[in-house]
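Student: For reference, the structures are reproduced in the following blocks.
FYI, it's all coordinate maths here, none of it is from the lab. Here the structure is a predicted model, which is why all the values come from computation and not from measurement.
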Structure 1
Amino acid sequence: MKIKVLGSAAGGGFPQWNCNCHNCQSVRAGKPGYTARTQSSIAISDGSKNWILVNASPDILTQIKNTPELQPNRGPRDTGICAVLLMDAQIDHTTGLLMMREGKVPIHLYTTPAVWEDLTNGLPLVPTLSFYCGVQWTPLCTECDEPFTISPLESIRIKSIPLISKAPPYSPSRYSQRIGDNIGLLIEDTHTGKKVFYAPGLEKITSDLLPYIEEADVLMVDGTFWTEDEMVYQGFSSKWASDMGHLSQLDLPHQSGSGMIAQLDQIRNKRKILIHINNTNPILNEFGEERAKLTQHGIEVAYDGMEIVA
């Protein structure tokens, strides 16, 4: 199994088009240690020319251009993307679907019913695509224990796992949380037995997630914010990290052991990778003390083009 990181940034990418935070200014200036990133998405392959796209970001055209494996030359028009699986209905994970409208066959789309509802009504991408290529929907069951496969990648088994999070701001269900608003994935290669736990939007590591985390060989988890008050402190928002459905890397105030670093420290013998990094997060400075702290704890930071082979 190969997992390719197409995009490693949170919504807006890095640099964000209208942001003048220290990080965005530094990457625009070409300062050493700052690397541009597109919005978060991964692709999964079984070693063939076929890929499952997980999240379709607004940067999908750039990501395909930068990933030749997704554009095999098997016909006059071709793509290695055989299906799209969405973790949630956030704009930065879904609007790339519109860029895939030139396909001759419907987009094979895997989502939970909650996400499908939002993309049919709140943000009507599905009705819009019906005028172009169309969408063939397979609902993801978040209450089933059995994993599923996506043809033709029969050796890749995927389990969808409901996470505590929030529906997008545009959703009519923003303030009435539903099962399936956000999911994690346990991805297994049946040939090697290796497993990857993928959860770019993670508000809490709850006890029901621990069995899946313990099963996995590689953890790819939420790296959005360094601190709970990051956006407030830097003057960009009145919202805390948890208000936006993310677990900060450092502990919450007066809650020792509550942050992502402390919680990952309790999980042994795993490769640990942070993904979905917000442009304000100081870990984007490869030479900074925050990045050094992650390294001390055995935690990596994803980057565009990163490959995980399991």
Structure 2
Amino acid sequence: MLPRLIFHPDYRLAIHGPPPFLSDRSAALLALLEERGLADPARLRRPRPAGDSWLALAHDPAYVLAVREGRLDAPRRRRLGLPLDDALRHRALAAVGGTVLAGRLALEEGLACNLAGGGHHAAAASPAGFCLFNDVAVAVRVLRAEGLVATVLVLDLDVHQGDGTAAILGDDPGVVCVSLHCRTNYPSHKARSSLDIALEPGTGDREYLAALQRFLPSLLDRLRPGLLFYNAGVDPHRDDRLGRLALTDRGLAERDALVLESCRRAGVPVATVTGGGYGPPEAVVARHALLFEAAAALPAW
């Protein structure tokens, strides 16, 4: 099936400053999907950027105001690791709105994909690791506050632990956060997720997929969540500049297929976010496209 796609013009962002390999990927990903016949223009939606009322469900209002007014202090700017300017603020707000919209559309149709998002290091009152706002945490809180879903599973397969998401949502009843990540990678101090699976550096396709297969189908059967948010970061790839695992293109493709097929079999709607991926832009975008190839191979939910 061709999923609903979410894209906003503010997703386009040129990074001025280190690290130089953090280029804009969303527009390039959309162009590649269109070129490969994996994007239906009629199924492309533009989100409404997040307002303060949504952000306050997961973030300290004083932090939100400081970001909006450009008053974030130096220590938190250092934790962000990117220049905080209007372009980054607009992109972050649009990405949060995109993840909320992806959740809504997934509940309606089974699968929806935000072409941005995955700010899983952002905490309630601080940015971290290139993440300004935690879009998945906000989306979970928005959809639950609106009574659209009771039980949510957050599946984070970025190479880095989803520490901010776990910290924000850790005490929420009906929310389960799972992180499969590299044990020795960022962040140095890990949060406690509902389930953490820490893999050793150099873990390749076979071990990675076996670890995912061991818990995901049984967890879906046991939990029966009303919605799954999937952080489909491609930084577990062996050539990623910030990853320490060793997945190949085939391994990433099989990972995405396993997640989508398991959810479809269990009748669980899926909203995806792009997550991390660091390296030559063309190669990283091609890795992100693997998720959409896996989706196209599936029947409708």
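Student: Out of 1, 2, choose the structure whose coordinates give helix-only ellipticity at 222 nm (-39500 (n - 2.57) for each DSSP H run of 4 or more, over all residues; to 500) equal to -13000 when calculated. Walk me through the intermediate numbers first.
Tutor: Numbers: 1: -3500; 2: -13000.
It traces back to 2.
Student: Then there is this: Determine which structure produced the value 7, 32, 40, 20, 2 for P(r) over Cα pairs in 10 Å bins from 0, in percent, calculated from the coordinates; the candidates are 1, 2.
Tutor: Values: 1: 6, 28, 37, 23, 5, 0; 2: 7, 32, 40, 20, 2.
Answer by label: 2.
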